[in-house]
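In the part that follows, the structures are each spelled out as structure tokens.
Quick note: the coordinates plus some simple rules give every number you see, no bench work behind them. Note that the structure is predicted; figures quoted are calculated from it, not measured. Cβ atoms are built from the backbone, for glycine too; each structure is taken alone.
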Structure P
Amino acid sequence: MSTLRDPAPPPTWEGILAAAEVVGAVLPPTPAWSYPQLDALLGGQVVLKHENAQPTGAFKIRGGLALVARLGADVTHLVTASTGNHAQSVAFGARHAGLSATVVMPTSAPDNKIAATRQLGADVLIWGPTMTEAVARARELADAHGWRFIDPGGEPDILHGHATVTLELLRAHPDLEAIYVPVGSGTGAAGACLVRDALAPGCRVVGVQSAQAPAAYDAWRAGEPRTAACTTRASGLATAASFDMTQAILRERLDDFLVLDDDEIDAARRLLASHAHTLAEGAGAAALAGALADPRRPSRCGVIVSGGNADERELATLAGG
């Protein structure tokens, strides 16, 4: 079986609605609510969308389910690359659909995410220092074995699944004035923009990325693909190159893009724990860090807590800087 495919069509609102049916048949909506202490600190209503409550601890499980539901009957083995949460989503989706999966993970991937991916039944190959090398190796394996390569930032069906986070949020809280979304590959933020355009055109969508992994931000500002050094401690934000599919949406629809130091993101992790009883990994706290730093933050905003797969360092530093 050849791994070459025709170019994928762009993501659509109809695709998001179809993904919502697939995801909803397996997973209940995650909580979306506010906490008095956090509201008081930020001076308004802050609705946290708790994707840390997913079975894999992160929102990306939605993309894995949406993807496998649309694969052809000739697909039996998936291969992808990830620092951890996308890895678990593909492993979960493959197991749900009765498929095999191989995930290439860079040496920077946290041990807890590597172990969780294996426990979900995927074969894990550790390769290269960053996602760039891991993605290249996954493509090589797909070509060599005829496996279906899953592009971490280039699959419309994955984006459709990720967009269901914002779909649930805006259906429950249609009066939000801004939504803050963490950005790694950008599927969550791009999906948020598509949903916002359909349901709440007046709501701002703000992307948030680590200053130690700014490739997506650099590409958004430049209007063309970019690579950048990737040294962030937040594994869910650790992408060293931009992705064309998500950038095409973000350049046209994203209202603002904030880049914050890892220390600011860590401070937001501690705030979530102390003021919202919430365990978040770095990527899961980035959106709150963005809301805290945004001088244009409105009185009613949503914050995507994208994941709670904190590694040992993150757990050890919850008590202080």
Structure Q
Amino acid sequence: MGIVALLLALAAALLAAEDAAWKAEPFTPEMSFTAGIEGPACDSAGNLYLVSLEREGTIGKVTPEGKMSIFAVVPKNGAANGLRFDSHGWLIAADYVNHHVWRMDPKTGAFLEDLAADWKGPQFKQPNDLGIASDDTLYFSDPDWSNRTGGGRIFMIARPPARRTVLLDDGLVTPNGITVSPDDRRVYVGQSHAHNVLVYDRKPDGTLANKRVLIDFPAAGIPATGVPDGIRCDARGNLWVSMVGLGKVLVVQPDGKLYPHAVECNGKNPSNLTFCGADGRTLYITETQHGRVEKFRAPFAGAR
């Protein structure tokens, strides 16, 4: 074997070995959550909060050791989806049934106030996922799942103390996952049925400008059976995207190109994800096919 062929063979072997290392493992028992498992968020102690433990309408808590308990039940037969912690440790929950964005007590599970109660425009369709900036400005997606060509919206809840709810964009195609870049300069929105991720520039007042497509997954060679759902950034600015139907978490670099490796899940429907742990490198992935959480040791720390 010539030297060039040998080097190519070694490179291929190294890539294959690294691909094999990008494999998630089950963390919670199968079917411990319903197929509505979503919204993972971690507190400062490393506890994981996510929805639909045992039944719809619950918010569950899972310790780093894997001990599970029901933390709260959404009032008035509601059901949460997106969850986030703000800089003060309050838990924020998007109730897609009753159209609220709750601020919750992280110790008692009490639902303290609807942060979007000031909104006087057309009723929210389904507050879905949440993004948060370092100044506690909140962003949430509001998809219209009955309309695959438009009808979706994204909103901002301005940073405290002057909370106000602002419509940022409409006519979107099932906006779903939403997150803020680690430098607070960009907001990313996944459009599930458009099979892409949008990126906006974030202005000083928190509003958005310069919308464009960061990545079109079919154009990047990803099968249309893969639907983008939850998204999160790592500290390097890469975007981690859970792909329902594909069984993978893809990593999109800030320039819109795919990272060479993707997390291979055990189930085909990873719905959302979050970074956790003392070093920020534990990636928890909600997976709906088996109703459980999967876990992956990421090479980079997560952002927020």
Structure R
Amino acid sequence: MALKYKVFLHSYLGFNSNSTLFYGDKDAVLIDASHLLSDSHRMAAEIITLQRNLTHIYISHFHPDHHFGLEVLKHAFPRAKIVGLHQSVHDIVDVSNDKVDLWSIDRFGPGDIPGSTTIPLILEEPFVELEGQRIEFYGGYEGDSINNSIVWAPSMKVMCATDVAFHDCNLWPIESNVARRVRWRKDIARMLEFDPRVVIPGHCDEAKLQILEDVMQNTSRSYLDCVDWSIKYLEFYEEVYNSAGSAQQMVDMMYQRYPLKAEDFAIHWQARLLYPHSAPDWLTPLPGKPGEIFLNPQGGYDGDPPKE
């Protein structure tokens, strides 16, 4: 049986992230968990109904919206090996306590954030096998944070962009700066060097699920739209970053071109960080103090400095 995939889109409060299940006749491999435990509960129930043996859960990078939900999944699928690349695992270890403390806020309600993180095992080789077919992992990609990785299923010509590319969901420029966003755009384009038929965005909206399902069923079709969309979004964001004079103006300019609900708080938070003195009260409150939030695994901040 040829491999197939199923994409699970998580909630708005769960950052509109997604997880992808690759599966064959008997076994399956899951790419990424969720931010909220409730989202992983829903996903686990759907995976169980597919009646496949989940052999591995791969975690693409250290951002919590890709691994917090492991607390649920490890209990639902105790035989599945939770794995990641060497850099990703070390990053998760380094940020483990800080990220749990950061996101244990009223925004998510009691009990929807784990009390501690689940640490993946380090893969000896950057791939796993699924019914004789390789699922390959490539690190070193620039995305909405440092040390992102992508996933490639060569037998299907399907790629999981994880947090390198989004589609119809606001990107996360908070943990990047001007120079890093240049690399980010290059790395988005670099995914096309694999000659994929499908690139699954790491964050998207509900409409993309049906498109991805249709493309999986009809192998004569392709879906690469998130690549060009993400590059254009970042190019426009750079124009706004260079021309906006206030938080209100930044948000208004972004909304005029991209009136997106999915992860809109990312733009709110970026505007608050860049314009801390003039940001209007209606913007989504930050989940902590500037300088103490959105830190990289070394405890530093990779974002652009405030403009006022």
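Here FRET efficiency 1/(1 + (r/R0)^6) of positions 48 and 176 (r between Cβ atoms, R0 = 25 Å, to 0.05) was calculated and came to 0.75; which of the structures P, Q, R was it taken from? Spell out each step's value before the answer.
Values: P: 1.00; Q: 0.75; R: 0.10.
Answer by label: Q.
One of P, Q, R was used to calculate distance in nm of label points 7 Å out along Cα→Cβ at positions 88 and 120, giving 0.2; which? If you can, show how the numbers build up before the last one.
Numbers: P: 0.7; Q: 2.5; R: 0.2.
That value comes from structure R.
From which structure (P, Q, R) was helix-only ellipticity at 222 nm (-39500 (n - 2.57) for each DSSP H run of 4 or more, over all residues; to 500) calculated, if the value obtained is -2000?
On the way: P: -13500; Q: -2000; R: -10500.
The read-out comes from structure Q.
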